[in-house]
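Please find the structures below.
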Structure I
Amino acid sequence: MDWDTLFSMQKELDDYIEDKHQLQETDTFEERFLALLVELGELANETRCFKYWSTKEKSGKTTILEEYVDNIHFLLSIGLHKGYKFSQIDFSITYLNETMGFNHVFEKCLDFYKHQTEENYLNMFREYLHLAKLLGFAEKDIMEAYHKKNEVNYERQEKGY
């Protein structure tokens with residue numbers, strides 16, 4: 001995965017949003033972090049993996065991938081905000097089920113929130129990437145979806161989203 005490109009693209013988007021909304025002097029960590037948790041919940045909702053009481057099918061792979069990539073945006077944005085970047089990160093397979101995977105990601109998010117270290121940031125991001133494997137997404141899927149969603153995010157800014 002070309003993380004340098006993704007961090008660069010995210011920085012451009014973040015700078016654009018900060019300029020457009022005059023946020024240069026505003027600390028938006030709390031908002032970024034809450035957005036990450038909300039989007040993570042939306043992703044879990046689309047997979048329906050935790051809905052043991054329901055027989056309704058999960059959303060389609062395209063919808064789930066779009067939700068997945070929303071969180072990549074916020075993870076990158078949080079890293080940039082804190083000054084944490086990486087060029088490589090372990091993207092290995094994990095053998096948890098989806099529900100356990102989501103619970104582990106939430107746990108790592110809370111660890112990072114409590115102790116905003118680079119190590120905890122990497123652990124949070126790594127656990128999120130493990131979730132990609134559980135959901136059946138390859139690096140190529142994520143890169144392509146990120147590029148598409150990045151364009152959508154610019155369009156939304158232009159339209160006052």
Structure II
Amino acid sequence: MSDYDPTIILRPALADDEPFLFELRKATMTEHLAHVGEAADDAEHRARLLHRYDAARVISVDGMRAGLLKAHRTDTEWVVVQFQITPALQGRGIGKSALRTLLRAADADALPVALRVLKGNRARRLYERLGFKIAGEDERQFHMRRAPGASAETEAE
């Protein structure tokens with residue numbers, strides 16, 4: 001493990017972020033959507049990007065845009081709507097760090113976190129390492145849930 005410790009910030013998405021986030025969505029989701037038979041054209045990508053845009057947070061690493069975490073709180077749970085990391089930056093702990101920020105907030109609220117992940121998407125392994133369990137599934141995706149304070153891998157991993 002290197003001594004490099006990037007500064008990871010989650011900030012509200014702005015209108016100026018839409019082109020980056022649109023290309024990010026296409027780069028990270030097209031293959032997975034096609035694999036499960038979901039529409040993956042530009043219109044569908046744009047509609048999904050703009051859905052709950054008020055809850056979108058740009059993941060920034062050392063001042064550069066690196067991903068998207070779109071999540072919101074209801075009365076009974078936190079819901080992750082979308083989560084994507086730029087392919088060139090995947091596997092570096094950026095996504096884990098961003099999700100841990102959300103998980104700390106959910107734990108402070110004593111609320112579970114729910115998300116859905118397309119079948120075949122490797123992100124499922126990250127979610128499981130962070131304490132998410134499969135709560136159900138349909139033909140295209142797993143419905144995952146993390147209980148408040150659920151055990152997860154240690155900070156050092």
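Before moving on, here are some points about what is shown:
- For relative contact order in percent (Cα under 8 Å, 6 or more apart) computed as 30, the structure of I, II it came from: I
- Computed -24000 for helix-only ellipticity at 222 nm (-39500 (n - 2.57) for each DSSP H run of 4 or more, over all residues; to 500) - originating structure among I, II: I
Any read-out appearing in this document is the output of simple, stated calculations on the displayed coordinates, not a laboratory observation. Remember, predicted model here, so these are calculated numbers, not experimental data.
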